[in-house]
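Take a look at these structures.
Nothing in this text is a laboratory measurement; each read-out follows from the coordinates by a stated rule. Keep in mind the model is a prediction, meaning the values are calculated, not measured. Cβ atoms are built from the backbone, for glycine too; each structure is taken alone.
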Structure P
Amino acid sequence: MQSNSTPHRARRARLLVVELWGLGDLALAVPFLREVSRHAHVSLLAKPHAAPLLRRFAPNVELIPLVAPWTAFRNKYDLASWPWAAMREAISTLRARRFDAAVSARRDPRDHALMALSDAALRAGFPWSTSRALLTDPIATPARPHRARHWEALATHFGWELSAPQPEPRRGNHVVIHTGAGQSVREWPRERFEELAARLRTARWRVTIVDDTLRDLDVLLDTLASADRFIGNDSGPGHLAAAFGVPTFTIFGPQLPELFAPQHPQATWIDGAACAYKPCFDSCRFGSPHCIRELSTHQVATAVDAWLTKS
């Protein structure tokens, strides 16, 4: 392992990568995981749903599963309900691996605490307030706030370069639409997706609609890999489609494209109505998230038509 502050080690080092959140977050970590697995023995501390992604995109990376209780949307700090035994077991596993280094792309003191508890000698990340004390290698936050830029900054810190994706052109006419999202405030109404699909079928596109009732992640990955275009909300499936090299169209509501747009050269999006509270990080102050719910089928279809014509 090598960084700007540590000498090169002759042996192949052991690296811990921490990414405890959703599928989209894991998809954004894929380029980093692929590159660093060429230089080190890599273990990923993540939710169990990372396993199918690693099989597809980074098969040399070991998964250490952990469902961190603070990643829940509600009651995340009900300490009495935390899985303390599972967390102790995970920390014991981390220490047994004897990691040379640990990294996280988040400005999250909880990640930094887990990195410190792993006993990794080098801990690189983006400090938040007093969490700087838990890091041996604090890294300046990138000027561009997208999470992908954080992974790139970590790679640069160790002297590695993440190559920009150059996906093969998709020549077919299969559009996959995913109507779900991690939280309902990021969901455009299902009936409008159906209306959009009908318009696309009239224009001779073959359309497959899936939603969050599809719980088999391998089936979802197969469906996304088969697509020539992807349309969906600001959610994990869009990032997974981009990881397969599929051009994406995202319907944004309470979040900002500059923070969460899928990483594909032909990624396009439509932004929802203006709101003083954006980004609200899924905690809408209104009875209904007007920023996304007020987007009409005509508005979205017009933007989709322009995107399909260019891509």
Structure Q
Amino acid sequence: MPHGTHDHADDPRNAEILVWVNGDLLPRDRAVVSVFDSGFVLGDGVWEGLRVRGGHPAFVDLHLDRLYEGARAILMDVGMSREELTAAIYETLRANDMHEGVHVRLMVTRGVKSTPYQDPRVTIGPATVVIVAEHKEPMPATVEQGITLFTTHVRRATPDTLDPKLNAHSKLNDIQACIQAFTAGADEALMLDPHGFVATCNSTHFFVVKGDEVWTSDGRFCLGGITRGNVLRVCRENGITARETTFSLTDVYSADEAFVTGTFAGVVPVRSVDGRTIGSGARGPMVERLQSLYVDLVDADVAERVAP
């Protein structure tokens, strides 16, 4: 059985990858940043994860939209244009001869600081940009058999404390939720909003199937997920009623099916939540259909891309 949507088999090729660090392609063991870097000192930065299909990063435009939106929100200059970042991703893929079964982590921090202190004005250099591309595929059991969830007491933050829309390097809120879930024997955490309604998971977005309808949270307390948005899109385009709405754990426990979405594994069924079996406890027909429709959408996106 899987233990989370990011489970993957070890690939020996990853020991020899080249990592893009501020314009240089470096062997994995030499790909380092300063101990004075804002990301290391404070988690001050934004990041994106991308899947590669046919040699192209899928939905790269949407991911860069979110990256630059987050950078603007925290008053951080990325120091590179969208075109330059895109070219750097492709350069990293070519240097590693990567085409399929690849996951890319694009990370941008505010840069090196003169001293370990939170004030952004003590940053003395340009932003630090790192691109890690690895041979990494979700486990077949994850996609077919699904995962289990546990509802954590760790709540999603409000926008006036730490805006959930920010894909920031600081993930301690989600890490605390994940710890509580796996110590309770589940794979991942289901998180509630400050009012006690279902919000999202610690690293994925959560959906339930009620009859012939697909429900997800109203989105106020979760990241603007790329895969989440794409699943809502394929529902609209294929006559599936999808609702962004407020619902409680009672609605979850009585759901016909449940699933989570994320860039790495796509659409993943949920077998149980808080010890309650969801539906039959196996992947249901709606989840299987959405998995197929999502793969088709990925294929259509990368088919239109041209490498710089």
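Using mean count of other Cβ atoms within 10 Å over residues 80-87 for the comparison, can you identify which of P, Q gives the largest number?
Q
If FRET efficiency 1/(1 + (r/R0)^6) of positions 120 and 192 (r between Cβ atoms, R0 = 25 Å, to 0.05) comes out at 0.00 when worked out from the coordinates, which of P, Q was used?
Values: P: 0.00; Q: 0.20.
That value comes from structure P.
Of the structures labelled P, Q, one was used to calculate FRET efficiency 1/(1 + (r/R0)^6) of positions 136 and 176 (r between Cβ atoms, R0 = 25 Å, to 0.05), giving 0.05. Name it.
P
To test your reading of the models, identify which of P, Q gives 20.2, 61 for Rg and Dmax of the Cα atoms in Å when calculated.
Working: P: 20.2, 61; Q: 19.4, 57.
Answer by label: P.
From P, Q, which structure was relative contact order in percent (Cα under 8 Å, 6 or more apart) = 15 calculated on? Walk me through the intermediate numbers first.
Numbers: P: 15; Q: 20.
Computing relative contact order in percent (Cα under 8 Å, 6 or more apart) on every structure in P, Q gives 15 only for P.
The value 15.5 for mean count of other Cβ atoms within 10 Å over residues 160-167 was derived from one model only; which of P, Q is it?
Source structure for this number: Q.
Which one of P, Q has log10 I(q)/I(0) by the Debye sum over Cα atoms at q = 0.13 Å⁻¹, for residues 232-279 alone, as calculated from the coordinates, equal to -0.37?
Values: P: -0.26; Q: -0.37.
This figure was derived from Q.
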